[in-house]
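So, here's a batch of structures to check.
Every number in this text was worked out from the coordinates using simple rules, so none of it is lab data. Nothing here was measured: the structure is a model prediction, and the numbers come from that model. Cβ atoms are built from the backbone, for glycine too; each structure is taken alone.
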Structure P
Amino acid sequence: MEFFVRKDSVLPIDAQLNEQIKLALLVGRLRPGDTLPSIRDVAKQVNVNRGIVHKAYMELQDAGILTLKQGKGVLVEKELKYNHGGINERAESHANELLVKLSASGICPSAFARYLYQKAREHESKFPFIVYADITKSQASERANRIASIWQVHIEPMSLEELANLEPGRKKQIRRVLASYLRVEQVQKLLRRTSIEVIPVGLKVKPATVEEFRKFPAGSSVLVVMDDSDHALGPFLVDLYQKQFLPATTTVKATTLGRLGNAKRVLDSGKYDRVIFASSLWEKLPEQLRKHRRATSPQLDLDLPSLESARISAGIIV
C-alpha cells in the first residue's frame, strides 16, 4: 500500500495515515491478515519522522484494527479469537448444567430449547446484546439485518447519534458494538467510559459498482460528494477512487453535501460527467435526483471473511 500526506490537510499526519488505511479496508483494498509496509518504509515513503508513523500504527492497534508483531511487520488484525476467553467451554458447561436440571424437572430438553430461543429473542429485542452502529439509522438497519440473518441472532441497529444519546441504563445492557472500519474509532470515542467491546466489520464495493465506475468514459470529470462529518477525507477519497476504481484519465474532485449547494443544479449543469454521492447520503436524496443520469453511489456489501472474524470476536457460537 502506498501512502501520501497533504500539508494543507486539517488532519495531523498520523491521522492522515490512519484514514488511508481505514478507507482501504472499507472498500476491500486491504483485507484482514494483509501485511502493511514497515514503519521505516512508510516514514521514508512520505518523508516524515518514524515516530509519527509508529503513533499512527499504534492508534489503529489500540482500535483493534492492526497488530504490530516483532519480526512479522504490521498486520491487519484478523480478530480470529476462536476461544474468546473460553466461551465455547462456558457454553458447553452451561448447557450440561441446564440439561441435568431439565431432566430432573421432567421437561423435554429439545422442547425447552425452542421455548428458550423465543424468550431469548424477546429479551434481546428489549435489551440488545449486540448493536450495529453507522452514520445513519437506515444504513445501520440494512447491515444489522443482513448480519442477523447470517448469524441467526438479534442485532439492534443504531445511528451514531442514537448511540451517543443512549441512556446509561440501556447502554449497560450492550456487550458488543459492530461498526465498519471507517467508523470504529468514532464509536470507540462514544463508548470510551464503558466496557463495551467495539468490533470492526469489513465492507466491500459490490462488483456491479466496480464495473459501472470502470466504464466511465475516458477523460471523464467526476465529483465525489461526502457527508459533512467526513470533510477531511476528501483528498484520500480522491486518491482511492483514482487508483482503485476509475479509468486513469479521469479527473476527480471531492466536496461535502453542505458545500455542494443545489444538487440538481450541479447535476443538470453538466460540469461533471458523474457525481458520486456517498452511500450515507444516497438515501437522503430525492428520488428524482437518484434517477438522474449523472448521479450514482457506491454500493457496499459485507465482507464475509471479515464477518466471520467478527462473529468469533462477538462471542457468537455455532
Structure Q
Amino acid sequence: MIKCLINIIILYSAVALPAVAQNYPVKPVRVIVPFAPGGSTDVVFRILAPRLTEYLGQPVLVDNRPGGGATIGMDLVAKSAPDGYTLGVANISFGANPSLVSKLPYDATRDFAPVSMVSIVTMVLAVHPSVPARSVKQFLALAKAKPDGMNYASAGNASATHLAFERFKHASGTKILHVPYKGGGPAVVSIVSGETMTLFATIPSAIQHFQSGRLVPLGVSSAKRNPALPNLPTVSEAGVPGYEAIEWQGVVVPAGTPGPVIGRLNQAFVKAVTLPEMKERLAAIGADAAGSTPEELAAFIRSELAGWAKVIKESGIKIE
C-alpha cells in the first residue's frame, strides 16, 4: 500500500511540474531588491521590469527592502514560498556577507537557487567638487597627507561601494573613514550635497551627476575603460596598479522552487537582457547585460564566495 502511494506521488509530481511551468505565472511576480531606490541594482531592474512583465504575462514589481548590508531583503527571499513569485537580487554583497557577518539569518549556498546573471556594473571613484583632486594620483596624495582626515560614503555595510573602497584602501595604503548609508541613492545624495567627500559610485546611480558637474569622476573600477565614460581612465592605470572591483547582479529564488519555474524565469530574463534595445539602455548607464544559465550563475556565486573569503581575510575588511 505504501509503495503504491509513493508511486502515485512520483507519477503526480512528474505530471504536475511541467503543468506548473505551463501555467506559471498566474499573479504578479515580486523582485526583492535588497537596497534603497536610486542605486544601480534598483535602476537596472526598473529598466528590465516592463519587458519582463511582457514576457511573463504578469506584472513584475520591484520591491526595495534595504538594510543589514542586503541581509534583510535576502532573508525575506530565503524564507518566502518556493513558488516563483518572490525573486531576489544577489550581488557582490551576497558573495561577501558569509565572510563578513558572523551570524547570517540564511545560508547563501543552501537557501537559494540561481536563475540567471543579469548585469555587470562598473563603479567610479568620484569626489565632491570641493575636494581638491582631479585625478587618482592627486586624490592619493591628498589622502596620504590627511590620514583619517577624509571620509567616504557607501550604500551600506557589505555593499559593492563599501567593498570596492575597502579594497582600494588596502591596495593604496590609505586611511579614509567609512560612512555607511541605507542604499546607493542616499550615498550619492550625501556626496552631491557635500555631506561626504568621496565614494565608489556605480555608473547607473551617478552618471547624471558626472554630466552636470555635481560630482567629479576620477577613475573606473574595472580592468578596462567603460564605454559610458570612454575618456575616464581606470583606477589601475591612473595610480593603483592591479586594482579592480566590479558590481554584479544575478537573480535567485528560494531553494525548492520547481525546476520548470526556474527555467521559465531564466528564459524571460535572458530574453530581456539580450534584446538590443535593453543592451543599449543598460550600456548607456554603465551596466553590461549578462544573461546566463542557472548553472553558470551557480558557478559564479561559488567563485565569489571563495574569492571574497580570501580577500576579506587578507585585507582585514570589517563591518563598523
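What to note about this one:
- Distance in nm of label points 7 Å out along Cα→Cβ at positions 45 and 157 from the coordinates reads 2.2; which among P, Q: Q
- Calculated for structures P, Q, percent of Cα pairs over 25 Å apart is largest in P.
- Comparison of P, Q by distance in nm of label points 7 Å out along Cα→Cβ at positions 213 and 245 - largest value held by: Q
- Structure responsible for 20.4, with mean count of other Cβ atoms within 10 Å over residues 165-172 calculated and labels P, Q on offer: Q
- Origin of the value 27, where relative contact order in percent (Cα under 8 Å, 6 or more apart) was derived from one of P, Q: Q
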